[in-house]
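Structures follow.
FYI, it's all coordinate maths here, none of it is from the lab. Note that this is a predicted model, so its numbers are computed, not measured. Cβ atoms are built from the backbone, for glycine too; each structure is taken alone.
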Structure 1
Amino acid sequence: MNATDHTETYEMLSKISRIVSLFKEQFLDAYPDLSPWIYDPALRYLIDPHSIDLCFHSPGWHPTCHSHCVLTQIRFSANPKSDDAHIIGIESMGYTYTEPYWRCCSTTDEWDFDGKSPPTLMARKKLEQFFGDVYALFGYSDNAGPSP
């Protein structure tokens, strides 16, 4: 679900803003799109209400990410607006202008990059740092479980 659809509370707005900052700490030239999905009633059933979806665009081809943009879906056990929701995974995909180029699915302790041309080792480390920071933002420490 588009990140903009989760901005009804100050707390969630603050967290989404922090996610953007965390990504930009790793990739300075990226600019965010908080509504990567179009609003098409025919496709509404495909939208996951238990995720926060953002896209980060590069000004052109990003040489280390091997993409023009990175779509990131932060998945939760329930609607992120509910008190009992907790983060269960992050999925990021690098896209060219015409197709997906790579994908990374992360659970709380594994990062698996695959595709036509995955990011370089340097970009992978930056993405892994971003994933870890997002887990921490939503109450996980060291990607091992909920913080006390």
Structure 2
Amino acid sequence: MVSERDIENVVEEAASSYSGYRSFKDLECWKACVDVRRWFLAVVKSFPKEERYELVSQMNRASRSTTANIAEGYGRYHFQENIQFCRTSRGSLYELIDHLTVAVEEEYISQETSDEGEALVRKSIAILNGYIKYLQNQKQG
């Protein structure tokens, strides 16, 4: 598991490295969320067909929401709007952790697979928190 200090270090590193980006695709937080999205898309392929319109759909929507909200926030003119979309993205990441819990309870994935996914999600949360901190610092001038 990742320690709280490790998470703080990732947040601080990310917060100091965001100036000069020309596209949301350059953002480390967006790239981390792409990794999350791809991981979930691969994992749900093994879920039962009856979950296609239930848990699989929810996981796909939440994983897509993580990158989409970062992109939409990046396109906004004010820091506060961007921050709000990043917070929505962060909420979707936490939602994915809950979906992993359900997938383990329903025995669609192992605890080991869930732990792997959760570590990836938590890393993305830390990087996204760093970007939010950067935006807050920029907003304050």
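1, 2: which one has Cα Rg over 2.2 N^0.38 Å, for residues 46-125 alone, as calculated, at 1.22?
Numbers: 1: 1.17; 2: 1.22.
For Cα Rg over 2.2 N^0.38 Å, for residues 46-125 alone, the value 1.22 is produced by structure 2.
Computing FRET efficiency 1/(1 + (r/R0)^6) of positions 70 and 110 (r between Cβ atoms, R0 = 35 Å, to 0.05) for each of 1, 2, which one ends up highest? Walk me through the numbers on the way to the answer.
Working: 1: 1.00; 2: 0.75.
If we compare FRET efficiency 1/(1 + (r/R0)^6) of positions 70 and 110 (r between Cβ atoms, R0 = 35 Å, to 0.05) over 1, 2, the biggest value is for 1.
If helix-only ellipticity at 222 nm (-39500 (n - 2.57) for each DSSP H run of 4 or more, over all residues; to 500) computes to -26000, which of 1, 2 did it come from? Don't jump to the answer; show the numbers that get you there.
Details: 1: -7500; 2: -26000.
For helix-only ellipticity at 222 nm (-39500 (n - 2.57) for each DSSP H run of 4 or more, over all residues; to 500), the value -26000 is produced by structure 2.
Out of 1, 2, which structure matches 0.10 when FRET efficiency 1/(1 + (r/R0)^6) of positions 54 and 78 (r between Cβ atoms, R0 = 25 Å, to 0.05) is calculated?
Values: 1: 0.85; 2: 0.10.
Derived from 2, not from the others.
Which of 1, 2 yields 38 for relative contact order in percent (Cα under 8 Å, 6 or more apart), as computed?
Values: 1: 18; 2: 38.
It must be structure 2, since only it matches.
With Rg/Rh (Cα atoms, Kirkwood Rh), for residues 6-61 alone derived from the coordinates and found to be 1.17, which of 1, 2 does the value describe? Before the final figure, lay out the partial values.
Working: 1: 1.02; 2: 1.17.
So the calculation was done on 2.
For which of the structures 1, 2 does the calculation of volume of the Cα convex hull per residue in Å³ return 95?
On the way: 1: 112; 2: 95.
It traces back to 2.
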